[in-house]
Every structure is written in structure tokens, then in C-alpha cells.
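What follows is calculated from the coordinates using simple rules that are stated; it is not laboratory data. Model, not experiment: these values are computed from the prediction.
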Structure 1
Amino acid sequence: MGGPIVETEAYLVDDPACHAAPGLTPRNRVMFGPPGHAYVYLIYGYHFCVNAVCRPQGTAEAVLIRALEATFGLPSMRRQRAASRDHWLTNGPAKLCEALAIDRSLDGVDLCQPQSQLLIVENPDVRAFRRLRGPVVTTARIGITRAAEWPLRYYLEASQFVSRRRPRSVPGQQF
């Protein structure tokens, strides 16, 4: 099951919205580990979200996978998550985790190993895909209260699988 990632949000060191802001805890320990691992956490006591840890060990930064364009394994995704339209299967971080059966058991898995249960790979046709679904839009983050105005959300404008459209951030906007 899966498809191209079409929407992300970044969470940085010294970012008050980052789960690592308070320091190392049992919940966020994966964020402080090596890059290329999944940080999976529970929100609202019910929904899971998945991030890719992306900085060297000890520097807790990650990218939230907000949406992916469901392109293969659709029958399995539909069994995991009821949605009346395919683009609603994975157009949000909790929705994509439900559709892909991502839960805390996948916290810490290596996203770069071919035998991993959860994998991020390079699309050999990434340039063509971006031409069809682009351009990349940068906006403020959504679904958070702290540092929500920071322009750290990115999505492909023409993808139907994006969770929510927002006005573009002002070029050169500081955060």
C-alpha cells in the first residue's frame, strides 16, 4: 500500500510546536535518534501520525507526512479506512496512518531498509510527477497552536490528496 508523498510539515529544533521542544522523553526518543527512522505518535488519544526523522542523531527534527497520493494497494487501504472517495483515504496525517495501518508498533522502524514494514523510497519519475502535481506550495502549518504561522508546510498544488488548501506564505516571510 502507498503512493507519492504530496504534503508535509517540518518540525525543527527550537520549534515550540516540535514534540522534542521539552527535551528527550520516552514518547519522543526516536526523534533524537539517527535519521531515516519513523516517529509514530498518538494524538487525541485515538489517531496516529507518522514523521520521518531527518537530522543527525541528537538533533531532534522530523517531517510529518500529512498526505500521500494513494496509488497502489487501494483495496487494502479501503478495508483499513472507509472513505467514499479515494482521495479521502490518505488526505491527512491520521487518515493516511489509518489507511496504511500505521500505529505505535512502527515507531522507530528504519524507513530506508527494503525489508522494513514502513518504507520511503525515491520515485524514479519524481520530476514528471512534480510537473503534473506541482508547483510546491509553502504555507503556514495547520492543526497546531504553537508556532502555527511558521511557513513549514509544503504540498503539491495540483494533487487532490492534499488535506487542506491555504493561501501561500509571503515570499521571504520570517519565522
Structure 2
Amino acid sequence: MSRDWRWLLGILAIQYIGVFWLTFAYWPIAMATVKLVTGWMACAALGITQINISQHPVRETAWPHSWLFRILAAAIVAVASLAIAVRASAWLGMNLSTTWGSILLMGMGLLYLGVTAQPLRIVTGLLTLLAGFEILYAAVENSALVAALLAVVNLGLALGGAYVISAQEKGETA
């Protein structure tokens, strides 16, 4: 919900600590660390891109503009994800905290994608959505190849987003 890109990327980096913690319950520490390092690398790529562009005032492109709406929408997503997680945890054979954490991240990522049009925020929403999926998938599949492929997808998404952000700054079409 922060308008400053530094806070946004800082919160995303903290989010990847949570992703590490939730995947560590199902994967060895080396594979869970891949999630953490990959997330931090994605944050670094996006941060370096933001540092190199000129800082002009950003027009509000999110709809609606009210903080009250955003907090209410986030609360609805949290309650709905908890209701879904109770059923899904029994169905998947996972503990409730991991299931709720993954579904909550996926829901918040979708919510964030639905209310913004800025490239940095879109990439952040996609990374959040993918992080939720990765937690859920880590409980189901314990494969080093899958962890590597998801890391490549995360880095590709971050680098693609960095390209779009820099192309938008130069006035090019991406």
C-alpha cells in the first residue's frame, strides 16, 4: 500500500523471508534458501532499475484512491483465504498456516494486480502471486529441478519488469 518504491521493495524482501520460512517446513534448507536468494535478487534488480530512472512525481494510477477501500479489500481477501485454506489444508494434507500463507499471498497478489497500472507495482503483484504458488507447490513437490525452474521464472519476471520500467522511462514501447 506504500507509494514509495523503497518501502514497496523492502516489504517484498521481507515477504521472501516468509516464503523461505514456509517452504523450509517442506524442503531442505538449501532449496528453501534458493527461494530467499532469488527473491532478494529480484528485489535488487527492480531497485537498481528504479534508482537509475529519473524521479518525477508519480500520478496515482490505482483505482480507487481510498485507503479505506484498500484495507477493506485486503481484509476481505484475508477472510476468504482463511475460509478456503481450512478446506484446502485438509484436502492437500498440509498444515493450516502454510496453506493459509500461500493462499493469502496469491489473493493479495491478485488484489494488487487488480488495482494498479504502474509497471513496478504490476511486477510486485506478479511476484507475490508466484510466491504464494511456490509455497503451495513446495508442499506437494520436492524437486530440485522445479525449484530451479521457479527461480528462473522469478528472475525472468523481475528482469522483464525492469526492462519495461526502463523502456517506459525512455518513452519506448515495450
Structure 3
Amino acid sequence: MAGRAPAPRRDHVDASARYAVVAARFNESISRRLVEGALHAFAAAKVAEDRVDVHWVPGSFELPLAAMHLAESRRYAGIVCVGVVIRGQTPHFEHVAREAASGIRHVALTTGVPTGFGVITTLDEEQAWARAGGAVGNRGEEAAAAVIEMAAFVQQVKQGTRKRRR
């Protein structure tokens, strides 16, 4: 995605819901900025700090497994996965990025728990910093905003209160 994500919608946020952020320690200094962005999105949506748990895993490849266990616990209305995959000299980049994306999607589709993709995949470290709170925005913040909105959507559908809006 180029540029910044659309502004988040914050209607019908369940501030009492619990959320999780799962962060990859690989490229940890950049991942920390993504976590900060995610926490900022929760705070902006009036979700109390004690309603958001942050869990760290070794790398982006491990994000889906951690997210699956968290989703299956049914303790969370949504899960945000953040990490950084920077292209190197081998095809390893493609494998990790593809499997992280596919696994995170799988968690959301099989559990029904909104699971956000805040993993940045870049050609170099400079691009990663630009997407972790730099000129291009913060993908952790954007992923959290999407999870908050989707958690509200899921809750409204379950309650039968979801109305079609334009």
C-alpha cells in the first residue's frame, strides 16, 4: 500500500473489549515503533491501556501461531500483528513475508477474531522507518485502527445491530 491508510472510523467502539498486540522482536527497534503506533490507536479510540496486552515473539514468521493461540482463547475482540521484514540477499524475505501474511489472514478467517496485518515489508531499513511512524505513517497504528473497526463490526453483526451505511 502506498501512502497513508484512510482515517479510522471510531463509531461504536466497545471500550470494554480486550485487545492484543503481537510484535516480532526481529528488527525490534522498528517493531517497537509499530507497537507504539498500535497503542496510540487504542488510546485514540478510548480503549483503556489495561485493556490491551502486548506479546512479543521471535520474528514475523511466528506471529500467526501466537495470534492463533490468542484468538482461540476468546479473551480478545481483536489482535494486531506487527513486525518488520526487510529484503536481504536471498529469497528468505519472500517466504517470511508471504507466510506471515497468509498465516495472519488464516487466523482471522478461521477464528472470526479480527486480526490485523501490521507487518511492514520493505526493500531497506530506511523504508521500514518511514512506515513505522515516519513520512508514510505508522502501519501498527493503521492495523490497530482497522482491528478496532472490525471488532465493532463483528460485535454489531452478532448483536443484529449492524445497519448498512453509505
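Hey, Rg/Rh (Cα atoms, Kirkwood Rh) derived from one of 1, 2, 3 reads 0.99; which structure?
Values: 1: 0.94; 2: 0.99; 3: 0.97.
Computed on structure 2.
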**Request:** For the read-out helix-only ellipticity at 222 nm (-39500 (n - 2.57) for each DSSP H run of 4 or more, over all residues; to 500), a value of -28000 was computed from one structure; give its label from 1, 2, 3.
**Result:** 2
